[in-house]
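*Asks:* Below you'll find the structures, each written out as structure tokens.
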Structure P
């Protein structure tokens with residue numbers, strides 16, 4: 001009889017081929033450099049030490065294998081602080097930036113400690129690298145593996161979510177502080193948090209001072225493999241690793257997945273005028289896209305440089321980094337910032353089949369993860385609808401713009417609205433992709449909050465100190481009569497209705513909805529649509545809004561519950577208007593506000609969408625639910641006639657955005673019956689929805 005031996009508790013540890021590799025006898029330090037003539041590892045005893053306690057020279061003959069430098073240091077282990085230091089050619093005109101005095105961050109560092117220091121002779125010393133032991137007691141935690149079609153994303157900022165005094169958290173502004181707010185997230189009903197950058201970025205500037213405009217958002221990477229030390233409670237070197245894992249484990253226990261916003265398009269080293277902190281001092285010609293013979297940096301990111309992602313060395317680093325976050329931190333997915341840069345070759349040209357994009361999609365060890373592209377960059381590339389293959393989802397910028405323009409009242413927007421409601425088949429169907437490849441959003445961290453979208457016609461970024469020149473001017477927003485906050489009740493009622501209209505549109509659309517932190521309670525940035533440097537109350541979640549805007553919070557919570565309950569809103573195939581069920585009814589039906597089949601060549605003022613439940617519903621209650629959605633985006637109230645085709649079913653009110661307070665949504669499907677005469681009065685700029693239950 002075959003004997004089975006018990007396995008140790010499952011660990012997802014993925015050993016990196018570079019960096020500081022821990023063994024039971026010491027640490028192997030491994031780093032790539034093709035052009036270095038000498039390499040050293042500097043060991044420190046304390047974070048505040050300006051000089052190393054020991055310097056270990058790599059032997060060029062015995063410690064170099066090809067372009068890989070590797071030395072074993074016995075007697076050291078987790079917690080050890082270190083830098084690399086490399087000699088080599090200093091020839092900026094040709095792209096070489098070696099500086100034998102520079103202290104360098106390990107590109108594979110798993111944690112950093114401290115901030116920038118400046119020596120008496122002016123040499124910049126970046127934060128120190130920390131040797132890390134990957135072990136953590138996950139207590140059996142595994143990836144949740146929720147289908148993307150079932151996902152509801154909440155984009156949030158770790159620090160901003162709980163930093164305000166109003167959060168009443170013990171560990172405000174930290175990974176552990178976010179754990180304290182998990183009950184709120186679970187009650188809201190979201191299924192995944194998308195965390196703005198948590199990999200290491202500078203806290204202070206290179207001179208060790210508080211910068212005039214801090215990079216609050218975190219889009220300024222310094223160490224791709226390391227969780228940000230500024231979001232940890234403890235100052236102990238490497239403590240952020242353990243605290244981050246605690247946060248992930250706690251979110252998973254609540255059934256919430258963790259998606260990371262990753263920035264592989266540039267680093268904080270800037271252009272030829274920037275400091276030498278890591279990549280520049282190890283192999284600048286490999287890590288960055290250069291031009292003018294190597295003397296200048298191509299800037300497709302808008303941040304001074306462009307990481308050379310499709311160079312084999314950089315591609316390998318990104319590949320290892322993703323595996324590291326998935327298997328050592330149990331991360332469930334990634335949103336790739338300015339992902340079109342990942343489609344550029346080492347000369348900056350967009351390529352039709354970029355190797356890196358394919359590697360990410362095809363890697364078997366990443367197969368359980370969600371991969372989402374921000375399918376554009378700062379140099380004009382716009383690949384929404386054409387990024388990657390079937391595995392890739394995309395932030396759908398066209399959904400954002402069309403939904404905003406429809407509810408603002410722009411002309412000729414019913415057709416675009418219908419296309420976005422149905423999952424954006426114009427963008428994804430031609431390539432065989434599914435509706436869930438569209439990440440639908442109306443707001444994101446970059447731009448107005450939903451409250452500000454209906455309160456400001458123009459951006460107000462004066463607090464950023466750039467003369468209000470920064471930020472997007474194309475906001476598709478309106479203030480409905482007064483710029484900014486107002487006590488005029490008619491305007492306030494309309495603003496709240498517009499917020500409900502857009503939230504309802506988002507959560508009733510095919511595809512994957514993404515909500516931004518605080519939009520469910522009218523968080524405001526006072527008209528700032530580019531709050532990247534506002535590490536203050538402008539950006540932080542004000543938790544007094546939860547009570548103040550309970551009506552909207554209940555409405556959004558109800559919308560999420562409705563979406564989860566009705567499978568018709570989460571289809572994995574596109575609606576065609578041709579696929580008939582057992583009753584001979586198309587899977588989607590469009591009508592004018594007169595109740596007649598919609599004539600797209602002669603648009604009407606209002607739109608009705610009938611979504612029949614499939615004949616074989618996978619509703620856990622065994623009940624099929626048909627939906628009827630009525631849209632009035634005009635400035636005039638209108639009478640809608642319910643179509644003759646829907647007779648035979650008992651329709652009840654599900655949503656009415658024109659109602660204030662109780663009665664705006666019935667998530668338990670117990671709303672009042674639809675008018676017997678089939679005539680529904682919709683006030684200007686409002687949405688109504690009806691539901692009919694049909695036992696299978």
Structure Q
């Protein structure tokens with residue numbers, strides 16, 4: 001399978017990686033205890049590395065098991081989830097498992113003439129072993145290590161037992177592999193090699209969703225020992241580039257800025273394509289492979305494409321099997337938008353067997369204000385009015401039309417419409433930024449934004465001392481296609497209310513450092529749902545998750561603080577879905593709308609084009625471990641490539657005539673005696 005890939009890989013470490021494009025690779029290499037059903041909607045959890053989905057057991061403060069199925073949060077002092085690892089789950093073949101009888105690493109020296117970066121295949125001695133409970137233990141301990149700086153530490157420590165103690169132990173005693181293996185178990189109780197329990201300090205129904213994320217994927221201690229070997233380091237091999245997993249694929253090649261190749265894991269346990277799905281799946285042919293062994297595809301070639309045009313051309317030639325991008329100038333010629341806004345394809349595209357898949361994703365894009373900033377941060381009336389003025393000035397609908405080819409929906413809050421609580425109505429909408437007119441919501445006029453600035457003490461964008469109000473836009477997007485155009489558009493929008501937008505770009509590492517230290521004013525963020533629940537989005541503004549306060553280990557990047565919001569969040573996060581919980585979600589969203597810690601921008605529409613020879617393609621907004629379900633009809637692909645890339649006959653004839661003429665001319669200059 002051939003796919004274009006546009007993201008820069010920072011890390012494939014399951015404890016650290018939190019970017020969607022990294023997950024699209026990593027989650028096909030490593031596996032968590034639970035996963036999502038590929039076809040069912042609404043999204044449904046299924047067992048992956050364990051035999052069954054565990055049910056919570058609740059205990060009171062005296063250690064007594066509570067009989068109630070859903071006890072009150074106040075009555076619960078401890079929660080346990082029991083897991084049983086499936087039999088026969090083995091690691092991919094890897095040199096880290098090749099050991100001598102004394103337990104030392106066994107591998108041949110690096111061959112002469114190898115090129116950096118290499119791959120683990122440089123070491124032909126490759127073995128495996130079964131996954132054990134200790135592998136899950138090491139995974140959780142690594143999440144507590146300050147040196148790893150896991151972005152989910154602050155969230156996990158709020159409900160998993162022992163995380164703070166484990167982090168303190170590692171800080172005091174060191175963070176090398178032997179210390180991690182001997183550290184206090186973070187949130188896990190080992191019963192034997194195949195049985196363990198995850199222990200929570202409070203009731204938290206969303207924990208099951210977390211158990212499906214790669215942060216909970218087991219990791220083998222042998223890999224970390226292997227990557228510290230001198231020859232291995234000399235080959236440029238590191239854990240964050242070459243993770244070892246149990247998934248359907250292993251990483252065969254990794255060439256920065258060029259390509260990555262995933263190869264079928266020969267040790268992947270027996271797994272089959274689902275035999276049930278959502279309504280319409282049978283008719284769409286998505287159940288034709290029910291019961292067939294997975295994965296279907298032997299290799300996945302991910303080719304780095306920085307620009308959309310080359311990828312689009314190769315897709316049209318049949319060299320990429322699917323694409324999620326299309327140049328703007330090709331959009332109008334190939335996409336048909338109905339009166340209802342639904343997207344379809346032109347007759348020419350349909351005649352070639354190409355299909356389109358679109359939907360509003362559970363993703364939220366926004367511009368965040370640093371709440372630690374003296375001008376734009378905090379909850380003073382003045383700061384709120386400035387932020388609301390900017391929210392009105394930045395016209396998201398225009399942004400969607402100009403730069404996204406209408407592939408998005410205006411955001412009124414952090415919650416996408418597909419998440420429970422994300423719906424808007426005449427009684428629940430962002431009235432600070434929008435007006436409700438009939439059946440639609442219209443952005444308030446620019447005059448309202450100017451009035452808000454004047455009320456905040458900046459009439460026309462001028463401070464009392466006469467200086468122009470400036471807003472520094474911190475980013476690491478300078479090299480991305482189209483950034484300059486989008487920045488100019490954004491700058492013009494703020495100039496309309498008297499604010500000067502300053503380009504404060506840097507590289508990705510420096511940008512991350514700025515976020516961690518709080519040395520920034522205004523930046524763009526996006527959040528892809530980890531799981532389909534409002535709590536996953538609302539936790540981005542819970543003050544204990546502050547990115548600066550947690551030294552980069554919390555997802556509250558705006559460093560927002562509001563005691564009333566925190567109190568609501570603490571209530572709703574421990575509740576199961578109910579009308580009462582829905583009410584609390586709406587109240588929390590209303591607070592965010594009023595405080596405006598961010599400019600809520602848009603929810604993107606998923607947009608993918610797929611060739612007829614790629615079977616079983618169904619977009620999944622949550623799961624990223626979907627490669628194993630897809631199948632290729634290689635004969636059809638080969639015929640299409642041949643047909644679509646034949647040179648026109650006239651051009652071929654001209655080429656032959658030119659070559660013949662040149663050959664005759666060359667003969668004329670050959671001496672008669674040869």
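Here, each number is a calculation from the coordinates, and none is a lab measurement. As the structure is a prediction and not an experimental result, all values here were calculated from the model. Cβ atoms are built from the backbone, for glycine too; each structure is taken alone.
*Asks:* Out of P, Q, which one gives 60 for percent of Cα pairs over 23 Å apart, for residues 33-128 alone as computed from the coordinates?
*Replies:* Working: P: 27; Q: 60.
The structure behind it is Q.
*Asks:* Turning to a different aspect of this structure: Work out the source of 1.7 here, i.e. which of P, Q gives that when distance in nm of label points 7 Å out along Cα→Cβ at positions 577 and 633 is computed.
*Replies:* P
*Asks:* log10 I(q)/I(0) by the Debye sum over Cα atoms at q = 0.15, 0.19, 0.22, 0.23 Å⁻¹, for residues 257-352 alone computed as -0.94, -1.11, -1.13, -1.14: which structure among P, Q? Provide the component values of the computation, followed by the final result.
*Replies:* Values: P: -0.59, -0.90, -1.14, -1.21; Q: -0.94, -1.11, -1.13, -1.14.
Computed on structure Q.
*Asks:* If you don't mind, there's one more thing I want to ask. FRET efficiency 1/(1 + (r/R0)^6) of positions 233 and 337 (r between Cβ atoms, R0 = 30 Å, to 0.05) was computed and gave 0.05; which structure, P, Q, did it come from?
*Replies:* Derived from Q, not from the others.
*Asks:* I have 17 for relative contact order in percent (Cα under 8 Å, 6 or more apart), calculated from one of the structures P, Q. Which structure is it? Walk me through the intermediate numbers first.
*Replies:* Working: P: 10; Q: 17.
Source structure for this number: Q.
*Asks:* Quick check on the output: 27.7 is Kirkwood radius over Cα pairs in Å, derived from one of P, Q. Which one produced it?
*Replies:* The read-out was computed on structure Q.
*Asks:* Also, quick follow-up: Comparing P, Q, where is mean count of other Cβ atoms within 10 Å over residues 281-288 highest?
*Replies:* Working: P: 24.2; Q: 14.5.
By mean count of other Cβ atoms within 10 Å over residues 281-288, the leading structure of P, Q is P.
*Asks:* Which structure, out of P, Q, was semi-axes √(5λ) of the Cα gyration tensor in Å, for residues 185-344 alone derived from, given a value of 29, 19, 14? Write down the numbers at each step before the final one.
*Replies:* Values: P: 29, 19, 14; Q: 37, 27, 18.
For semi-axes √(5λ) of the Cα gyration tensor in Å, for residues 185-344 alone, the value 29, 19, 14 is produced by structure P.
*Asks:* Let me ask something else. Assuming -5500 is helix-only ellipticity at 222 nm (-39500 (n - 2.57) for each DSSP H run of 4 or more, over all residues; to 500) as calculated from a single structure, say which of P, Q it is. Can you show the working numbers first?
*Replies:* Details: P: -5500; Q: -8000.
Answer for the origin of the read-out: P.
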